[in-house]
Structure 1
Amino acid sequence: MVNKKADVIRVYLPPDANTLLSVTDHCLRSRGYVNVIVAGKQPSLGWLSIEDAVAHCARGIGIWDWASTDEGGEPDVVLACCGDVPTLETLAAAALIREHLPELKVRVVNVVDLMRLQPASEHPHGMTDAEFDALFTTDRQVIFAHHGYPTLVHRLTYRRANHANLHVRGYKEEGTTTTPFDMVMLNDLDRYHLVMDVIDRVPGLASRAGHVRQAMVDARLRARTWTRTHGEDLPEVRDWTWPG
């Protein structure tokens, strides 16, 4: 759909039920557009109140301060997400980093309106370079968890100043009849792999976080073994909620 004319196509990936309500209300009231909404069918955690969801959807993209640890300053790394499952895994990764690497300053950015990633010159919903850089920085590593193919995000952002530091995880044609978390692991989109990406990408972190990386590898193996043995996701993964 994103190949169609920019003045017609709108693509939304709400991360929870309240953002889905807000996006759907907006789309049903719109005229003259082809609106694409990507959302799951399974029950999921709610991240935003309805008031916050409306504001977030109106922006189309934004920093989630409550999940970030950069305290309004410059981050060491940006964790970006687009889609309900990628958002869940990104938030779980952010929580793991808080636990194991508390000194790391993390900024969490959520994307609802996919076309916001494009330059303003290419799409009516696109951001200026200044807006994009304010969210994603011009020189920090960005680990981006995306609901679809990673190449799409690269295609939408290739002109941006920090594109060289943008590393996208998404669907790569891996999967079978298995559990939800096993599916994201098969595509390297799981929380443990996102933490490993942060350790591998942030300059100087790998040499002092080897024990954390090993713990993430072990956690993936434990989750995979549990699924193969019990036919369901590991309880600590299945029942995870945001700390506090």
Structure 2
Amino acid sequence: MERQTSPPSSVKDQQTKPVDCPAVLITGASGGIGRAISQAFGAMRWYVGVHYYRNKQSADETLERVVTGGGIGNSYHADIREADSVRRMIDLFSRDTSGPLALICNAGIGQSDLLVRHSDEIWDNVIATNLTGTFHCLRAMAPAMLNRGGGSILVIGSHTGFHGAPGQSAYATSKAGLIGLVRTAALEWGPQNVRVNLVLPGWQKTDLTEGIFPEHGGWLDHALRRPPMIDEVVGTIMHLAQLTDVSGQVWNCDSRNL
């Protein structure tokens, strides 16, 4: 039988006390945009918390890339639809770290069903994951940030949340709800130096956009006639996470009008 070992990127076994450096927890970090964000923060020598729900193997791959790039971190499991699961994850992440905190709420799912054909099950799952799941993460992370004198929260939204899209009623609704959630949290926690902003990453080739990603002629609503590069999106996220005087804002990374 092959001997099972921990991924080389995990520091949990070697960690005897909380890591004293900036730390970021990234939900939905097992692939796509989340993986790119994780690698970028790892290269900046942040402690990176890689959240996953079902795909531990992909989360371990993300974590290995973080360490290969010179960073440290661990993977953290949670079903963000469940408040207790999120609370346990963030309690563990907080115990593993002692420095400044950031949270990137990136986890989300999509759907492609016309409104009249929409099942209750799909609607409930999309709203529970994208909107309620983000609420769970913000609420659970707030006490740790408040105790440490502040922190930065970035929520990944969507242009669809502002304009809607055919076949995307649940997704658009969930993303629209994030606008109010982010701006309310920013107002409530601003006096305690917790910054909360919304980032619109534009079209990116990920599992979420498989089958609906516009190709060569699909950019007529973009002033630049092209989608944003993932490196620019990640750079924007990293920059915003470190700004100390910006909160309650919506940052659009492509060339479409809001």
Structure 3
Amino acid sequence: MEIAIAGYGRMGALIRETALERGHRVPLIVDPHSDAAEVNARELTALPAPIDVIIDFSSPQTAVKNIERYGELGLAAVIGTTGWYERMGEVAAIVERSGIGLIWAGNFSLGVNLFYRLVELAGTLMNRFPQYDPFIHESHHRHKTDSPSGTARMIADILIDRLDRKKTVVGELPHRCPAEEELQISASRGGSLPGDHRVVFDSDVDTITLEHSARSRGGFALGALLAAEWIRGRSGLYGINDLMNSIIGGVYNQ
């Protein structure tokens, strides 16, 4: 497969390495700021060679503009950039108008997406046990720009959908106790952590914790490549759940 990469930071470089290991070719790497030798375009104005899919780990500020360009070029896309989801309606319109295939995720790690499924099950169970109060904490490297992480927000959405007693998500508390209906996400930034996410259900008598800790960014790159292989030849807007459902199939529903 011919793969392009938009954004050539640590993730972009790892995606290129993983793509080559899987037998793909990467003839185009776009980054307006990187001086890496592999970068051969500052912006995507046209396709210099046939490209099947572009994998975008650029920035929240440019994500929707990039997607508009992919639509104009008829280019299928994997969007791993976070921090743009309030503009999902615009993106859906671009995808429908252009007929491209696009798959997005707050986190393409297979382990994280399996973690989501465990949180779904836990949320369904805990809806019957109101004595357990949930909260979420995430930790990432000091260079991560969005807070809370897109992954933590997706975890929160899963719990809000399944817990009748929780109605809203708060990322920062204004020096007060959280209300009963609020689900709190806390975040910390430091060092070079790839990403840790913890869901805690706490009661007066015990604590139940679900946790995912990434050891490296390799899982993110592999998931993005699997998404690229999956979206090729498809049209429409998809989320990571569509990819996971195609892998898990009926196993999850048993």
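When distance in nm of label points 7 Å out along Cα→Cβ at positions 102 and 190 is computed across structures 1, 2, 3, the figure 2.2 traces back to 2.
Look at distance in nm of label points 7 Å out along Cα→Cβ at positions 78 and 230 for each of 1, 2, 3: the largest one is in 1.
Each value in this text was obtained by applying a stated rule to the coordinates, not by laboratory testing. Just so it is clear, the model here is predicted, and its values are computed rather than measured. Cβ atoms are built from the backbone, for glycine too; each structure is taken alone.
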